[in-house]
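Structures follow.
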Structure I
Amino acid sequence: MVELSLREAGQAAALRRFPAEHRTIDELMLTSGDFCDMCEELAEAEGALRATEGLPPAVRTERTAEWTAVIDRLTAEIGRALNEAHAHRAGWTSPLKRNS
């Protein structure tokens, strides 16, 4: 089995969750250190979640819930970054402001 670098593992983790965003993920992996960090953290969290399978039942449930929450948070952050990238590409770089 070929072992991936953390960067490659992060990119693969993002692509598993957002397969239709391949082009945008590739672009952000090249241009955004923050995006790379989020994806790498996601890959690490997935590994930690897999590792919970070997824990005693008394702690497995709690650790599984903790890592699942981390994965959900990171997935949401990556989703927001992808949406922002699309908005930026479309020229919508500033949020809409309401007239007061």
Structure II
Amino acid sequence: MSYEERPEFQALEELELVLRLVTEELASWRRRAQRAEAALGVEHDVLASRERLLELEAENRTLRARLEATREKVEQLLKRLQFLEEQMVLPEQRR
């Protein structure tokens, strides 16, 4: 029996052919999936950037409100300090 006539060798050749075709098909699907992921990744980055921007804007509003409240407290403290200084100066002027 020659190599070509043996059924197990023919089956191996057929299996090799099928595996090659499956490998090529798999590679094709993988390339398509990578392209789809890349396209989704760009959109995802845009969405993530937009979400991050909204978070930063909200944080900015919160920080501005805190800054304004702190500014008001500092102004109140300055007024009190000025009042106390005036109270200390008045008795000295009376002397």
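Read the figures in this text as sums done on the coordinates, not as results from a lab. In this text, all values refer to a predicted model and were calculated from it rather than measured experimentally. Cβ atoms are built from the backbone, for glycine too; each structure is taken alone.
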For 21.7 (Kirkwood radius over Cα pairs in Å, calculated) the corresponding structure among I, II: II
Give the label, chosen from I, II, of the structure having the highest value of FRET efficiency 1/(1 + (r/R0)^6) of positions 7 and 23 (r between Cβ atoms, R0 = 25 Å, to 0.05). I
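Work out which structure the value -35500 belongs to, where helix-only ellipticity at 222 nm (-39500 (n - 2.57) for each DSSP H run of 4 or more, over all residues; to 500) was derived from one of I, II.
II
For FRET efficiency 1/(1 + (r/R0)^6) of positions 15 and 47 (r between Cβ atoms, R0 = 30 Å, to 0.05), which structure out of I, II has the highest calculated value?
Ranking I, II on FRET efficiency 1/(1 + (r/R0)^6) of positions 15 and 47 (r between Cβ atoms, R0 = 30 Å, to 0.05), first place is I.
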